[in-house]
Structure I
Amino acid sequence: MTLDQSTLDQLWDFHDPAASEAAFRHAIAEAAYDDVERAELTTQLGRAIALQGRYEEADAVLDDVDVGQDPTIAVRVLLERGRVLNSSGHAAMSVPLFEQAAELGEHLGEEFLAADAFHMLALADGGHAESWSRAGIEYASTAHTPRVQRWCVSLHGNLGWHLLDAGVAHRALVEFQLAEQWAVRAGTPAQVAWAREGIEASRTAGA
């Protein structure tokens, strides 16, 4: 069995990827986890390393993950390999990996991972940012858990910034307002504040 997302959430501190790296290394060494769970933890170790700009090392960590143990592990490896490529300046190369992750995640019923893949597609495939965002919102909004629905905050918000950068403040405002609604419903206080920053930026730009 793979891990519940809440277990991974507790180990993550996206404001401090070095601390997250240490947390995942410690967890991987614990006897409490089986081989499949350690493989999943290792994908997140790779992500934490990549967030520190150590892309080759992150790739090497992901190379060591046995994707044959569980199909969910394969989705996570696709996601993390895609993120490494996107963050290291190879966005176009990352798109097929995110597409595979979205397709396989949907097929497996791994709603959180599929929504994550749509979110990354919207970021990496700038020419189709709106269509990927819409697809992700449609998918995440009907998910079975608030944790997955929370992706709607990021998807609406990122689309809002995309539209604001494109000079269509009135459309951006709508997206930020929807992001705020989802943040209140299923998100965090930080996401509520982030959405409201976008609302203010849109109103200022449209004034």
Structure II
Amino acid sequence: MSDCCLQGENLHLWRGARHVLRGVHFSVTRGECLQITGSNGTGKTSLLRTVSGLMYAEEGRVLWDGRDVRKDLLGFHADLAYIGHEPPLKADLTPRENLRYWIGVRRPVSRDEEDQALHRVGADSWSDRPVRTLSAGQKRRVALAGLALMAVPLWLLDEPTTNLDTEGQRLVGSLIEEHLAAGGLVVAAIHHDLSVSATALRRLELARE
């Protein structure tokens, strides 16, 4: 990975008449996790979508390695993985098939890599069942398996522990720790503290105006 750095500079975003983001600043670099907190309606998801380029701020800019992401969105998107509230899975495909096609559009994935990722999230016994038969927590685990296979430096995660039990929440923390140790960056919107080393964790709290 290069000397990756993600920055937000003076971000302002309106949704209709509501001023959602008011001059938000942040910076996160390799080996760091930025945890975005705040009560419902403070703009956590809007900030993630703005960072990803799915929404445009009316003022301010997002920089990736010092360059405005809007000048090369395709290049920026090639460097990130975004997991929102709903796992990006096809209901009639199995977890294994989902990984093969979802990750396969970015890079070739071997059967051994699939096996390792599914085992890592505890999906061995149900990896060949249609996703529509799985629980919400199991679907979230499949999404985490895909995240681990992405091989990109930047992870953007919106409530990554949703529908997960205590063991699953620890798994999220472990995956983030491993990604940071490999030189990755993580921006996560979440209501509670992540199980991540305090030295690697930075915090940004959004407040309702």
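If log10 I(q)/I(0) by the Debye sum over Cα atoms at q = 0.20, 0.32, 0.33 Å⁻¹, for residues 149-188 alone is calculated from each of I, II, which structure is the one that comes out at -0.60, -1.15, -1.17? The correct label is II.
A value of 31 was computed for relative contact order in percent (Cα under 8 Å, 6 or more apart); which of I, II is the source structure? Mind showing how you got there, number by number?
Working: I: 11; II: 31.
For relative contact order in percent (Cα under 8 Å, 6 or more apart), the value 31 is produced by structure II.
helix-only ellipticity at 222 nm (-39500 (n - 2.57) for each DSSP H run of 4 or more, over all residues; to 500) was computed and gave -25000; which structure, I, II, did it come from? Don't jump to the answer; show the numbers that get you there.
Working: I: -25000; II: -9000.
Considering all the candidates, the number was obtained from I.
Work out mean count of other Cβ atoms within 10 Å over residues 37-44 for each of structures I, II, then name the structure with the largest result.
Details: I: 22.4; II: 16.4.
When mean count of other Cβ atoms within 10 Å over residues 37-44 is calculated for I, II, structure I comes out on top.
Values quoted throughout were computed directly from the atomic coordinates according to the rules given, and no laboratory measurement underlies them. Every value quoted in this text rests on a predicted model; they were computed, and no experiment measured them. Cβ atoms are built from the backbone, for glycine too; each structure is taken alone.
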